[in-house]
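The numbers here are math on the coordinates, done by the rules we state, and not lab data. Not measured: the values here are computed from a predicted model. Cβ atoms are built from the backbone, for glycine too; each structure is taken alone.
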Structure P
Amino acid sequence: MKLIFLFSIPVLDNNQWFWLFVSAFVIGLAKAGVKGLSMIIVPFMAIAFGGRASAGLVLPMLSIADLFAVRYYNRDANWSYVWKLLPAAIIGVLIGMTVGYYIDDELFKKIMAVVVLASLGLMIVQQRRGLPTSITDSKVFGGIFGLLGGFSTMIGNAAGPVMAVYLLAINLPKNSFIGTGAWFFLIINLFKIPLHIFVWKSITLASFSLNLLSLPVIFLGVWLGIKIVKLIPEKSYRYFIIGITFLAALRLLF
């Protein structure tokens, strides 16, 4: 799909407008704590706008939603885990940027699905028996998930399930889970934006004008997501995350 810049708003067809605003709303819901939902919109955006163009549209919307989430859950973030994840995640982003030219998207999604499903098995073990803190609190454990998260978020904005596995494995409470994830993704997504602009050239003035139009819809999604999360009990929330992450992994696989 070619975005036609007319000094203000690109020309889109009805299908493209529909998926733009649906995506903005779902991203808002996901960033407010209804995790996993943003994975659903990735294939539809790719169909409507094309692979690279859709990546350029989705990333700023994710970053805007991250800002809303950080504003609300700021006090709940556990920074020790953010710092454990970030160095390896940045390396993962740079690796993803480099190999993104050579790896077929479909093959990558299948590989990521296998990684996420394997990680889900680890999460279920954690839920039933609990992994020792000597493992979950180690820099190696955080580094592995940081690397996977950075790599997957650069290639296909697919780091949500990977990070969900890690943040649940370390047994963070619901609000701390959301706040820690919000700060991690805000920092990583802002780091990715210049790479999309100058290396992949997937973010343009035309695409960014659409992101600005989506702002009210993103805010509505965040507002509603906060309301929904408040209604979900702590234990139910953890099983909800496991279920939605499993479905997202299957979506990657098939």
Structure Q
Amino acid sequence: MLAALTRLVGSRLAPGGGNARLSILMYHRVLTDPDPLLPGQMHAALFDTHMQALRTHFNCLPLGEAVTRLRNGTLPPRAACVTFDDGYRDNVEVALPILRKHRVPAIFFIATGYLDGGRMFNDTVIEAIRGANVPELDLTDFKAGVLALNTVEQRRAAISACLRVAKYRNPEKRLDFVAEVAQRSGARLPDDLMMDSAQLEILLNAGMEIGAHTVHHPILLRIADDEARKEIVDSKRQLKS
């Protein structure tokens, strides 16, 4: 099915030159193996299939080069870029060897506030539910109800319910909520989900690009302009230092 799709996206749909179109594949995590709590998440075997098909049927370019060539009208047909958001450790440990195997360049957009031991709010929820040592979580005071945790399906549902509550809260209230979920679950939370600074060097030394992805990963349209500007500028400054 993937091979048929890549053949469909041929020169007619992705021409080069003055009428060029650039295809961008966006990833977040690449797990070692499928995760029953994250059934839609990318994993190594599937990612390897993606990269093999991409290398076979597309012209893979670094994003910086692709944007320049798109602007000056020299982009080749079937041009494609691979991007990663957030800065997960598995991007280096799992995805990078596969990228190198297939000679596919990529750019990694890093949320700098989570480098070196940080953890994003959604991962706090996921890992709290994964490691919960209680049969249910009573979150009625947060309008999330009582969430049963006895089966994989129930834990998936609990994760979805908690993320719905957390996502659109302002950053401070969001952190308060996920901290409460973690505390009530009794779980021990990991502190190694995100990259460390040394791994950024590994990516650069492998010929990959690094980009800024804000500091704390807020929804920019939901915060004030000056806060959004600070998130963007501070993230870029930290990566340059």
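One of P, Q was used to compute FRET efficiency 1/(1 + (r/R0)^6) of positions 62 and 158 (r between Cβ atoms, R0 = 25 Å, to 0.05), and the answer was 0.05. Which one was it?
Q
Looking just at distance in nm of label points 7 Å out along Cα→Cβ at positions 86 and 230, which of the labels P, Q belongs to the structure with the highest value?
When distance in nm of label points 7 Å out along Cα→Cβ at positions 86 and 230 is computed for each of P, Q, structure P gives the biggest number.
Consider the structures P, Q: one of them gives -13500 for helix-only ellipticity at 222 nm (-39500 (n - 2.57) for each DSSP H run of 4 or more, over all residues; to 500) as calculated from the coordinates. Say which. Numbers along the way, then the final one.
On the way: P: -26500; Q: -13500.
Derived from Q, not from the others.
With relative contact order in percent (Cα under 8 Å, 6 or more apart) computed per structure, which member of P, Q shows the largest figure?
For this comparison of relative contact order in percent (Cα under 8 Å, 6 or more apart), the top structure is P.
When volume of the Cα convex hull per residue in Å³ is computed for each of P, Q, which one produces 109?
P
Quick check on the output: 22.1 is mean count of other Cβ atoms within 10 Å over residues 78-85, derived from one of P, Q. Which one produced it?
This value belongs to structure Q.
For which of P, Q does FRET efficiency 1/(1 + (r/R0)^6) of positions 102 and 142 (r between Cβ atoms, R0 = 35 Å, to 0.05), calculated from the coordinates, equal 0.20? Write out the running numbers ahead of the final one.
On the way: P: 0.80; Q: 0.20.
Structure Q accounts for this read-out.
Which of the displayed structures (P, Q) returns the greatest value of volume of the Cα convex hull per residue in Å³, for residues 30-173 alone on calculation?
Ranking P, Q on volume of the Cα convex hull per residue in Å³, for residues 30-173 alone, first place is Q.
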